[in-house]
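What follows draws every value from the coordinates through simple rules; no lab data is involved. It should be emphasised that the depicted structure is a prediction, and the values quoted were computed from it without experimental measurement. Cβ atoms are built from the backbone, for glycine too; each structure is taken alone.
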Structure P
Amino acid sequence: MSKGAELGIGLMARAPQLGRVKTRLGADIGAEKATAVYCDLLEHISADLVTETGKLCGSAVSFCWFADPEESIPLLRKQYQGFEDFFGQCDGDLGARMKHALETLLQRYQYAALIGADIPDTSAGHINDALAALKEHDVVLGPTFDGGYYLIGVAKAHIELFSGIPWSAEDTFAKTIAACESAGLSYHLLETLGDLDVLSDFERIKWRPNSVDI
């Protein structure tokens, strides 16, 4: 995808290392199977989501990867195609890392958005809707059923959205909306989707892994 894209999508994801990914799912199905599911998630994003977004949005959207740990980038670059570039994540809590990632993207693109690897039902349609909404709103959010969000898009990395927010909590989304309203930022909401953290989450999502029977 072209560096002239309007929207830069940043995938914030860990390298698929046994015991470091999908640990809650691992408590249900074992660490090896959970890591295999995570590898399928990454493949789904790098192949299906990137490809379908390209078909729908053309060169308007470009994908980058913000990796943890940074030393994994050479391997990730070889294994997963379709990403414009790879970056390491900065130190700090999730808010600091997200703000840094958005600022990095905004140096290249007019708009920036972040997604994670835990929401496999994220589609090209959601990303296309986010791009359209960013042309009329300050912030775009894709809420999740557990109280967080799977996508945040901005034209400016507003510090209010990343400071004083409880991360990975049932009120993360609500607190972020409150921060938008307090700062006078307009926002648009995408469809609510489900996280994949534990085995029971498969009841709320459509996607299924290729390498593990669920």
Structure Q
Amino acid sequence: MNIASKPLVFRFDCPWCGTKDVSFKSCAWCIASPVRYSDWFGECGHCYRGVVVSVPPNVRVEDAQDMYRTRDSSFGEVTIAPTLPSTGAPPHTPANVERFFEQGMANLSGQWDAAGAMFRKALDTALTAKFPDIKGSLAQRIQKAGDDGLLTSDMAEWAHEIRRLGNEAVHEDDPFSEGDARVLHSFTDLVLRYLFTLPGMMAVARAGAGEEADPSA
């Protein structure tokens, strides 16, 4: 382990709190064998959790941050541990719904009220995209989809919880909590998988089965 005479500051996205382009302060590094990568130990300036940035031989950690953002591997791969969680919506989610979901994920770094509002918006937009003929308020549309069997009873209950918590994030005077924001994320993710991911996977599977069964193939 090598100790720097003065802290070195570099910038990456934090895998712990999700803060983008945050400063990490590093006082220690080591040379990793056998490829002679250098591992830099940094502390996030926002949540104070630690990360390890692995830098290719003959590359400065200050330059590695640009290589990481551009996915430039001409001198070797720059990695950060722990790995960054995905911020994308579940597969097969429509683009307009995905946009609101990703805004919710981006705000899970500490903007809990904004995250709650965006996850509720993602649900609202998802129901409009999936069931365009069902009209009314969000509560009425969830109820109608459940009554018609378009949502299971569990999914309808979760959707109502997303609506309720999302309303609190938008309208209540008290700050929204991290725990509630993360519950909203989990419920919204599950509902989107039910509405879009599972049907999308089935469509892909049916298309593949149809190609295999084609006698002319």
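Which structure, out of P, Q, was mean count of other Cβ atoms within 10 Å over residues 45-52 calculated from, if the result is 14.9?
Checking each candidate, the match is Q.
Can you say which of P, Q returns -10000 when helix-only ellipticity at 222 nm (-39500 (n - 2.57) for each DSSP H run of 4 or more, over all residues; to 500) is computed?
It must be structure P, since only it matches.
Looking just at mean projected area of the Cα convex hull in nm², which of the labels P, Q belongs to the structure with the highest value?
Q
When relative contact order in percent (Cα under 8 Å, 6 or more apart) is compared over structures P, Q, which one is greatest?
By relative contact order in percent (Cα under 8 Å, 6 or more apart), the leading structure of P, Q is P.
Tell me which of P, Q gives 0.10 when you compute FRET efficiency 1/(1 + (r/R0)^6) of positions 37 and 165 (r between Cβ atoms, R0 = 30 Å, to 0.05).
That value comes from structure Q.
Tell me which structure, out of P, Q, gives 0.20 once FRET efficiency 1/(1 + (r/R0)^6) of positions 21 and 133 (r between Cβ atoms, R0 = 35 Å, to 0.05) is calculated.
Q
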